[in-house]
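Alright, structures below, take your time with them.
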Structure 1
Amino acid sequence: METLLLGVLLLAFLPGGMTQKDLRGKVFIFPEESDTAYVTLIPRVRKPLRSFTLCLKAFTDLTRPYSLFSYNTKSRDNELLLFVRKVGEYELYIGNTKVTFKVPQPPYGPVHLCVSWESVSGIAELWVNSRPVGRKGLRRGYTLREDAKIILGQEQDSFGGNFDAKQSFVGEIWDVSLWDHVVSLRNLCSTCYTSNILNWKALIYQAKGYVVVKPKLQA
């Protein structure tokens with residue numbers, strides 16, 4: 001009953017143009033390069049983050065730089081950014097400071113990415129296709145602010161905008177999840193769709209421009 005009431009309250013107070021849907025089995029398709037196509041995600045809970053786990057799946061044939069997940073606040077760009085510089089080179093920004101993870105070029109196909117970070121140690125951990133890539137340190141003691149714009153498909157150079165088509169994502173994104181704590185990535189499959197900040201089975205979002213929701217073709 002409490003879960004039902006929470007869902008009713010969320011729907012009653014959604015910002016204009018936003019919708020909440022169960023997107024299990026669905027993907028966001030970004031069909032072409034642009035600076036106008038993107039999806040805004042609304043967190044179920046707004047709070048400062050001293051740790052997090054972010055997971056998503058993506059499929060693209062891009063070889064140029066592109067953004068996978070952009071979390072900006074009014075006071076800081078790249079508060080949390082997952083960015084691909086080139087094939088096999090992933091950049092994680094926390095508080096506009098980055099670390100780079102280099103992985104062997106995977107076979108052509110979808111990629112399952114998970115990254116966790118905790119303020120107390122500053123350790124960030126990246127997993128690609130259920131395998132650990134490594135651990136690196138950044139922004140020890142930092143706290144991510146809660147007044148964020150969360151964007152898929154574009155990289156924010158200002159709060160909620162100033163997009164560059166040459167950094168836009170072209171392809172498919174699905175199963176986006178964000179927790180406010182570090183999840184054991186080794187056993188992540190047992191906790192799919194339990195995320196409390198962004199949850200794919202109850203996602204609050206607004207699509208702008210040429211973005212299409214379709215059933216997924218990939219696992």
Structure 2
Amino acid sequence: MAAINKLTVLTRSLSSTTQKVKLPVQVFGLEGRYATALYTAATKLNQLEQVEKDLSAIQVTLKSDKNFRELMANPIINKNAMATALKQTAEKMRMAPATGNLLGLLADNRRLKKLDTVANAFKIIMAAHRGEVVCEVVSAKPLDAGQNKQLEGALKAFLKPNQTLKITSRVDPAIIGGLIVSIGDKYVDMSIAAKVKTYTDIISSSA
């Protein structure tokens with residue numbers, strides 16, 4: 001409960017205005033709560049684009065720097081020392097105050113291992129803020145140009161007149177065939193792997 005209450009630090013300590021912020025899209029889970037609080041604070045401080053750039057840079061470092069990645073997941077390091085160090089680092093790197101506050105808050109709550117997923121949740125909010133609908137397509141092998149064009153045409157049917165589609169593709173041989181599509185808050189699993197599991201469960205329950 002204390003950890004959840006501390007989320008208000010992002011909005012109360014960074015801005016004295018009572019401006020109300022409307023969230024462009026709802027994001028769920030613990031990472032969603034942090035991302036929502038961050039969006040609110042960054043909006044009040046007019047730092048949305050800077051925070052987005054900061055988080056993208058941090059995600060690149062998480063992927064490329066093993067030591068940094070392990071540091072973020074280390075539960076032994078003193079949380080207060082880590083929070084102070086991260087906020088100071090954010091200042092030296094000229095990150096937005098809202099970004100530094102997020103890092104300090106995650107460290108204080110021992111949630112730094114959630115940093116990557118918080119950043120992803122914030123990206124979803126920012127995409128909605130720009131009128132973009134984020135769609136992830138997972139396939140067993142890369143789609144060719146014709147398949148991509150056909151899929152994009154089908155997905156555009158989900159859009160409102162003022163929205164644009166932003167598609168990211170990922171290859172995962174484990175799904176065997178078919179597609180897994182996530183668009184906005186919709187999730188459709190059309191993979192062969194999912195069908196195999198369904199049939200296996202039916203056979204198992206009948207045995």
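What follows is calculated from the coordinates using simple rules that are stated; it is not laboratory data. Everything quoted here is computed from the prediction, not taken from an experiment. Cβ atoms are built from the backbone, for glycine too; each structure is taken alone.
Worth a mention:
- Identity of the structure behind 36 (criterion: relative contact order in percent (Cα under 8 Å, 6 or more apart), calculated), options 1, 2: 1
- Origin of the value 1.00, where FRET efficiency 1/(1 + (r/R0)^6) of positions 72 and 104 (r between Cβ atoms, R0 = 25 Å, to 0.05) was derived from one of 1, 2: 2
- Parent structure of the calculated result 35, 22, 17, given that semi-axes √(5λ) of the Cα gyration tensor in Å is the read-out and 1, 2 the choices: 2
- With FRET efficiency 1/(1 + (r/R0)^6) of positions 64 and 160 (r between Cβ atoms, R0 = 30 Å, to 0.05) derived as 0.80, matching label from 1, 2: 1
- Identity of the structure behind 3.3 (criterion: distance in nm of label points 7 Å out along Cα→Cβ at positions 56 and 144, calculated), options 1, 2: 2
- When helix-only ellipticity at 222 nm (-39500 (n - 2.57) for each DSSP H run of 4 or more, over all residues; to 500) is computed across structures 1, 2, the figure -17000 traces back to 2.
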